[in-house]
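*Asks:* Down below are the structures I want you to see.
A short reminder: the numbers here are calculations on the coordinates, not readings from a lab. Everything numeric here is computed off the predicted structure, so don't read it as measured data. Cβ atoms are built from the backbone, for glycine too; each structure is taken alone.
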Structure 1
Amino acid sequence: MFGQANVAIYGVAIEVETGRSSAAIDRAKAITVSAIPSTNRRAQHLLDLARGHMRQRDFDAALTCLRMSETQSTETVVFNPLARQTIGEMIEARRRPPALLLDLATRARVIA
């Protein structure tokens, strides 16, 4: 249960939480998401990666990761406060948020 993939996933999460988004993104490149057995862990990893991309102001990559996270586990995006916060921050950071982001925000109940 605590194999190399899980250690790598936690490494990405730690990098994001400690403000080293660039390092998190680099670490994530070595992870094959489809090899993570748990859909919830895949979704959480993609959420962490989205947060890293957002902090690097790569909103397109962040949105892609959030949408991938949602496909793995809708609940992770809808009920996770960090996911909802990330979506809200992405909306605030964009003068004209893309329709895909607004749709995701609606599904996550960030906006009505």
Structure 2
Amino acid sequence: MNGSLTIHAPCYRGALIAVAVDGRPAGRTVFSPYDLKIDGLTAGKHEIELNLYGNRVNTFGAVHNCDPSRTWFGPDAWRTSDDAWSYEYQLHPTGILKTPWIG
């Protein structure tokens, strides 16, 4: 008997989510509506693995810039001072931020 399931992961911050079923690649989700349908599954239990591919915003980004209105980071983002500067790192949320729906 062949079945299918859908993985819905709308709340993540990263480049994409790669999905594997029973250790084999099953697809990727990156564009809205952030659904991945997997067909051809046999009846029974399966192991589902989600791998988030992040980005470099917290590695090479302007981590001392604490101006929340800045949404684009170019060369000028590293030239902060006064209230826009922080000694503490200003990290952006990264990862799968909400449990995906699998059904």
Structure 3
Amino acid sequence: MRILNSPALGIALGAACGSVLRAELLFVLPGLWTLAFINVLGSFLMGRLAPPAWLGTGFLGGFTSFSTFTALLTSTDSPFVAGFYLAGTTAGCVCAWLMGSALRQRT
């Protein structure tokens, strides 16, 4: 029963829940900008909460998605849109994490 005491189980369950939530949001509001919002929100929460592994690596890791980001990025017909989306999402995620971290340190 060692697996039940393993942090990997919590991470796996968190990732499953996070990825289901992401999939549902993308089903309701499909598109590049929904995924950008999800990734920026997840980055902010990671910085703000400094969460334990099950929530950070697990849930937020499953909620945000580099693979879906890449798939949507390569599906656009415009190199300009792809470049803008890539730069904007990356900058947005870094800024969101920094803002969340700054808020966490102030409280």
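*Asks:* Between structures 1, 2, 3, where is Rg/Rh (Cα atoms, Kirkwood Rh), for residues 26-89 alone highest? Let's see the in-between values first.
*Replies:* Working: 1: 0.94; 2: 1.26; 3: 1.02.
Going through 1, 2, 3 one by one, Rg/Rh (Cα atoms, Kirkwood Rh), for residues 26-89 alone is largest in 2.
*Asks:* Could you tell me which structure in 1, 2, 3 was used to calculate mean count of other Cβ atoms within 10 Å over residues 58-65 as 14.5?
*Replies:* Details: 1: 18.6; 2: 14.5; 3: 22.1.
That value comes from structure 2.
*Asks:* Assuming 16, 50, 29, 5, 0 is P(r) over Cα pairs in 10 Å bins from 0, in percent as calculated from a single structure, say which of 1, 2, 3 it is. Write down the numbers at each step before the final one.
*Replies:* Numbers: 1: 16, 50, 29, 5, 0; 2: 13, 35, 23, 16, 10, 3, 0; 3: 15, 40, 31, 11, 2, 0.
Going through each structure in turn, the value belongs to 1.
*Asks:* I have -500 for helix-only ellipticity at 222 nm (-39500 (n - 2.57) for each DSSP H run of 4 or more, over all residues; to 500), calculated from one of the structures 1, 2, 3. Which structure is it?
*Replies:* 2
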